[in-house]
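Q: In what follows, structures are represented as C-alpha cells.
Quick note: the coordinates plus some simple rules give every number you see, no bench work behind them. What you see is a predicted model, and the numbers here were worked out from it, not measured in a lab. Cβ atoms are built from the backbone, for glycine too; each structure is taken alone.
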Structure I
Amino acid sequence: MIAAEGLAGSRRVGSSVLRVFFGLLLSFSCLADISVDTQSLRLQFSAQGDLLHAHVCFPLCDATNVKIRRLSSEQGMLAFERGGSAQIAATRRDDESGTVLTFLDNENRIQHRWRIPDKGWVIEVDSLGADSAVMQSGEDFRPPPASGFGYLLEQSRYLIFDGSSVENIGFDDTEQTTRPSTGWFGFRSRFWTAMLLPDAQLDLQLVVGEKVQDARIEMQLDPLVEHHLKLYLGPVEPGALSQAAPELEKLMYSGLWFWLRWICQALYFMLNGIAMYLPQWGLAVMVLSVLVGLLMRPLSNIADRLQAQVQQVDTRLAPLLAEIKKDYKGAEQSEKILTMYKEEGVHPLYSLKSLAGVMVVIPIFIGAFDMLAENIHLVGESFLWITDLSSPDQFLRLPFDLPFFGAYMNLLPFIMTGFSFVASKLHRHPSMDEALQRKQARNLVFMSIGFLILFYTFPAGMVLYWATNNLISIFRTWWKQRKIPGTS
C-alpha cells in the first residue's frame, strides 16, 4: 500500500515536471523568431506574429540569375500594435501548398494567422485584436545614389489604388497625407514593391517629409473585427503582378496615359520574346531597336516625305524671304511675308509638316524609355564592358566627382552622340542650298549634344537602345543618299 502510494506520488511529480518542462519549452520557442522560406520569399516572423524581415527573389530564390532585395526595415515589415496580454504560443503547419502560422494569446484565442504559399509573392494574414498596424521599408529598399537626370529614375514612392487610377506620392512630399483606402496601397522603388489589400476600408497615414527616406504607412484597425489582409511582396514585373492580382498591373508605367502604357507593354513583351532566343539581354535590346525601326518604317517614310517637302519649300522661299527682310522692317515686313506666302501658294504654317516625324518618334521614345527603365530583367545583366544594364555603363572611374555627371566616365552616351554626328553630316538634300544645309546640320548637332546631356547618367540599356537606333539611322540615310542625284 505504501509502495503504491509512493509510486503514484512519483508519477504525479514526474507529470508535473514534464508539464513544467514543456511549458518552458513552449515559452522559449515563442521567444524565438520563426523563419519561412518559399520559392520566392525569405520571411521571418516574431513571436508576437509580426512580419519582421522580408527578402524577395526574382525569378526564383534558387535560380542561377536570381535577383534578391530586402524590403523590410529593422523595426519590421508589417507590425501590429495591441493592448492587453501578449501572445504566448505559436503553431506551424506545413503541407504541399505552403505554410500556416497561427499565433495564440494566453487564453488560446487566435490573434494572427498567416498563410504563406510555396509559390508566388502573395501572403495573407487574418488579425484580431490589434488597434493599429504599420508597414514600412528599410535602408536596403532605398534607391542607389544617382547623378544627373538618372536621379529621376531612382525615386521610391507611395502608391494608392483608386478604382482605375493609381496615385503616386513621393516620400519627400511636404504635406502630411491622411486618407481612407479600400484598394491596394503600399510603396515601390524602381524594381520592387510592397502592396497591401485590406478587406475593408482603412484609414491611412503616409509619413512624408523632405528628409524622409523610408516608407511608413500607419493603419487604424478595429480590435473587435477580424481583418483579412493580402500582402504582395515582389518585383515590379507584369507576369508577377498579374499572377498576384490583375489590377496590380496598373502599377507599371502608372504615370503614363493608357495608350502610352500599351506601347510600353508591347515593347516589353517584344523584348522578352527576343531574349528567349538570344543569350544576352544587351543583344536583345539592340535587336529590339532594329525591329521597332522596321515596324515604324511606313510611318517614317511618310514623315521623311513631309520633311522633304518642307525643305523644298524652304529652298524656294529662302531668296524671297532674305530680300523682304533686307528691304522691310516691323509690321510692313510681316505683311510682305504673308503676301509672298499667298502668291507662292504656301500656307504660313507649312513648316509644321516637319513635326510629323517628331510626333511619330516621341511616343515610341517615351515607351522605350519607361519600359527599359522599369525592366527588372536588366538588373545585374552584363554586356561587353557594361556590368549592369540597369545602371550607367561606368566605363572608367574618375579621380574626382563632376557636378551633375558623377564620378564615372560613361562611354556609351559618347558612342550614341558620335553616331548622331555622323547621321547629321549625311543628312542633306540637293534641293537645299548651302545655308540651309549648314542650319540643319547645326540644329542636329545641338540636338545631339542635348541628348548626350540627357542620356549621360541614364541606364546603359536605355542608351544602348538609342545608340543602336542612331546607327540604323546612319545606314538608312547613307542608303537613301545613294539614290538621290547630286549626292555622294
Structure II
Amino acid sequence: MITLRILSSEDKEKIHQKTLEVLENTGIEVRNDEGVHILKRAGCEMEDNTARISSSLVEECIKKAPSSFELFTREGSKSFTIGTDNVVFNPGSSAASIRDRRTGVIRKGTLSDVIELVKVVDSLENLKAQSTALIPSDVPEVSSDFYRLYLSLKYSSKPIITGAFGKEGIGDMKKLLESVVGGEEELTGKPLAVFDCCPLSPLVWSDISCQNLIDCANASIPSQIVPAPLMGATSPVTLSGTIVQTNVEILSGIVISQLVNPGTPVIYGGAPAVLDMKYATPRFSAMESILTACASSEMGRNYGLPTNAYLGVSESKLEDAQSGYETTLGLTLGALSRVNVISGPGMLAFLNCQSLEKLVIDNELCGSALRLLRGVNLEDIGDIVDLIGAVGPTGNYLGQKHTSKRFRTEHFMPSDLISRLTEGVWSEKGSKSILDRAKERVSSILQDYSQDSQDKSVELEDTFKQLMEKYRSQPNSR
C-alpha cells in the first residue's frame, strides 16, 4: 500500500501535547449560548464566552467518535465508507461564482448553473460524492442553503457534502433529507449527507457554526469540522503553528459534538491557506498549504478519526497549465496521504469559482490518483516466468490471454478527454486542446442527462415547497 507520511510519531505527540496546552490555558471562544451551557455542564472553566477544556475531557471525547461510517445513495444503497484508508473525491463547497461555459466570463452562480453542475458531477465516475458546490445568486439568501440541497437531491443519487448558512439550517435541511429516505429513523440508519461546520480562525466557534454542530450531533447527522486558517494572518505563519491551532479548533468541536451525542460521526477536516505577502491573497494551492492539510490529516488519522481536506484547487482563473499543476499536486499528495474526503475538484480562484470544464478534467486526475494508490500488485508474479518463457525473445504479448484478461484492471484507462492520438490523427480531428474537449464533454453530459435520474418523489417536492413558503412569510427569521 502506497502511503505518504509527513509527521513522525514524535512529531504527532508534540503537536498533540501543545494542542492540549492551548485548550487548557488559552481556550476557545464559543459565541453560542447552548454551546457554552454544554461545556459548562461538562466542567469546563468559562471566562466570559471562552472555554478552557481539560486534557482528560478532550481525550475522552476523541475516543467516543467513530473511526469510520457509511454513506448511502438517495435510494438507500451503500455508496462508500468514510474512514480507514478509503479516498473519496467531491467538488469543493460554496463557491459564489462560476466560469461561464459559453463565454468564459467569471460571474455569480444561478440556479440553472447549480443544476448543470449537479448533473455533471452525477456523471463523473471518480467523484463519488456531490457537494452543494455553488451558491445561487437568483434566490433569496435566506433559502439558498436548502435550495442547493434540494437540487442536489432532485438531480443526483450520490451522497452529498453540504452545509447550512443559518441557525435553523440543519433542521430545515434535515426535513429534505428525511423526505427522500423515508423519515428520521431511516436517515439515522442510512445517512445521505455530511454537513460542514466551520470554526473561525483563530479560536472561535460562531453562533451559527456551533449551533449547526450541535444540531447535527442531536440528529446523529455526520458533520465535518473544517477550519480555514490563513497562515500569517489568522494562524501562525509557520506550518507547525498552523497545525497546532487547527488541531485546537477541530478538537474543541469534537468535544462539543461528543458531549451532545457520544458516537455521532465527525470528520477531521481543514482548508488551510498561505497569505501571499506580495498580493495579500489566499493561496490554497501553495505547497505549504498542501503540506499543512496533509499533515493535519495525519493528526486526524492518529486520533482514529475520518479525515477531510480541501485539495485539488487552483488560484488560476482559467483551466490552464497553472490550474493543471496546482490541482495535480493537491490531489496526488492528498491521495497519497490517505485523506478520506478530498474536496476541491472543479475549483478556481481561491475556492470562489466553479468550472464545469475543470470538473471533467479533474475527474481524470482523480482517476490517476486512485490508480497510484493501488500500487504494484504481485499476486500473479508466480505465473510471470512461464509467461515470459512462452513469449520468448522477439515475441509480443498482444495475443496472450494474460494481456486481454488484465489490461483493463491493471492500467488506468482515461477517457478521450486525455489525448492519446498520434499527431496526424489529432490534427485531422481539429487540433483540439484539452479545454476544447472538456467543453464538448460537458455539453454531451448535459445533453444526454436522463430525466429518469431525477427524484420525482412527491415528499421531496412538498417539503421544499413548505420551506419556501415558510421563508416567504418570514424572510428574516434565520
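Q: The value 0.95 for FRET efficiency 1/(1 + (r/R0)^6) of positions 60 and 220 (r between Cβ atoms, R0 = 30 Å, to 0.05) was derived from one model only; which of I, II is it? List each step's numbers first, then the result.
A: Values: I: 0.25; II: 0.95.
The read-out was computed on structure II.
Q: Please state which of the structures I, II yields 19 when relative contact order in percent (Cα under 8 Å, 6 or more apart) is computed from it.
A: On the way: I: 11; II: 19.
That value comes from structure II.
Q: To test your reading of the models, identify which of I, II gives 31.7, 137 for Rg and Dmax of the Cα atoms in Å when calculated.
A: On the way: I: 31.7, 137; II: 23.3, 81.
Comparing all candidates, it corresponds to I.
Q: I have 42, 35, 20 for Cα extents along the principal axes in Å, for residues 204-259 alone, calculated from one of the structures I, II. Which structure is it?
A: Working: I: 42, 35, 20; II: 37, 18, 14.
The value was obtained from structure I.
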